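Quick heads-up: structures coming right below.
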Structure I
Amino acid sequence: MLQIIAAAKGSKTLPQYLVIEGPIGVGKTTLAKKLAGLLNYPLLLEPVTENPFLDRFYAEGASQALPTQLFFLLQRAKQVQDMPGNDLLERTLIADFMIEKDDLFATLTLDPAELDLYRQIHSSLQLVPPKPDLVIYLQAPARVLQQRVFRRGIDFEQSIHIDYLDALADSYTEFFHYYDEAPVLIVNAAEIDFANNDEHFNALLDQILHMEGTRQFFNPNPTLL
């Protein structure tokens with residue numbers, strides 16, 4: 001671990017702005033916190049627990065989708081606008097969200113009229129988020145996501161249906177199939193424990209340090225599909 005830390009901090013190619021993305025329960029916040037602590041980077045987290053509509057959305061569904069989505073949009077937009085100078089050149093940051101994925105959730109949860117309103121509001125904000133140096137996209141099937149959501153024990157998440165998680169995972173897959181704004185490291189997170197397994201974490205860090213090209217896949221257990 002110490003050798004990898006030294007290599008990471010001394011690397012001229014270490015990404016300055018990293019984004020960790022993936023569906024609910026995949027472990028993006030856990031990984032973001034661990035990387036930020038290791039590299040001594042500032043950490044920017046999406047305001048999930050601050051959303052007063054989220055518990056209603058999980059309990060009642062579509063009727064609460066629009067206020068839930070608009071709250072996230074406006075909060076994420078404020079976070080982007082509050083980035084110093086909105087220019088991350090020569091600055092370091094790790095975030096567990098990218099605002100570009102906001103439309104993914106909107107498309108999944110809103111009806112056509114609501115989606116049109118959402119997109120009008122989004123457009124009016126005229127956001128120009130900085131481009132990450134690297135996006136780490138964590139993938140896992142819906143059954144794994146559901147297990148992890150249940151295990152972390154947040155009350156309002158316990159009613160999330162596996163069909164929603166399955167649709168969300170598919171939406172992320174489609175989103176990143178077309179995403180080309182930044183290099184993407186796609187990680188099979190189904191059998192990974194970044195929080196407690198140093199071997200897994202060190203292997204991922206090595207992948208980050210030796211990232212080549214604009215798209216790379218990482219599976220620490222290639223026999224486990």
Structure II
Amino acid sequence: MSDAVELAQPSLPQEPRWPSALGLIAVGALQLALPSHLVFGPAWLILTIVCVLAAATTTLHHTGRHDASRIGGYLLSSVVTVALISSLSLLVAGLPSHRDSAQDLLTAATGLWISNILVFASWYWRLDGGGPHERHSRGTHELGSFLFPQMTMSSQARAASGLKYWHPGFVDYLFLAFNTSTALSPTDVPVLSRWAKAMMMVQALISLSTIVILAGRAVNVL
């Protein structure tokens with residue numbers, strides 16, 4: 001009986017969904033700061049769609065409909081991804097015409113750079129190890145597309161550090177996405193799967209476009 005008690009996994013609190021939801025709502029809000037010609041349709045439309053989908057996926061998760069919540073999460077992340085790539089494409093396409101002022105270019109580049117971090121952090125959080133619900137259900141995170149430093153620790157070291165049932169949360173993926181957009185590399189988190197490598201290449205390319213091409217162009221105009 002004592003062995004069964006020791007082996008029983010404790011009831012772990014569910015990972016909060018609000019950090020990811022707030023991150024994507026922030027992406028929708030950043031659309032409002034972009035010049036109107038860089039946004040398809042009304043600027044408030046993306047923010048409205050994101051808020052509705054974020055509320056729906058959170059409600060589905062808390063009511064136990066995890067499959068529907070996961071599908072809604074994919075749709076939510078897809079909406080902000082399309083908005084990000086569309087705005088970046090319009091901005092790059094408009095560079096030869098010189099119709100954007102230096103201030104508008106810097107504002108747009110900053111907004112798109114921040115959006116890039118939040119969008120890809122959401123994707124990594126949703127896809128790695130089967131998603132947040134699957135990672136939580138396993139109790140501890142040992143296999144995934146990213147090799148976090150905690151995963152390289154021995155079971156004894158993790159237990160001694162209070163990380164026996166550690167699994168990555170949204171902030172861990174936000175840190176990963178921030179490093180990818182800033183240093184154009186994942187720094188201390190090696191990438192293991194091909195889908196993750198492909199997504200990180202896309203994220204780094206978007207970051208390179210906003211930092212080097214757009215910001216550089218704006219500085220030249222000043």
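Please treat every number below as a calculation from the coordinates, not as lab data. Predicted model only: the values in this text are computed from it and were never measured. Cβ atoms are built from the backbone, for glycine too; each structure is taken alone.
At-a-glance table
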quantity	calculated
Value 0.45, calculated as FRET efficiency 1/(1 + (r/R0)^6) of positions 92 and 124 (r between Cβ atoms, R0 = 30 Å, to 0.05), assigned to which of I, II	I
Parent structure of the calculated result -15000, given that helix-only ellipticity at 222 nm (-39500 (n - 2.57) for each DSSP H run of 4 or more, over all residues; to 500) is the read-out and I, II the choices	I
Identity of the structure behind 0.70 (criterion: FRET efficiency 1/(1 + (r/R0)^6) of positions 20 and 44 (r between Cβ atoms, R0 = 25 Å, to 0.05), calculated), options I, II	II
With relative contact order in percent (Cα under 8 Å, 6 or more apart) derived as 28, matching label from I, II	I
Ranking I, II by FRET efficiency 1/(1 + (r/R0)^6) of positions 108 and 164 (r between Cβ atoms, R0 = 41 Å, to 0.05), the structure that comes out highest	I
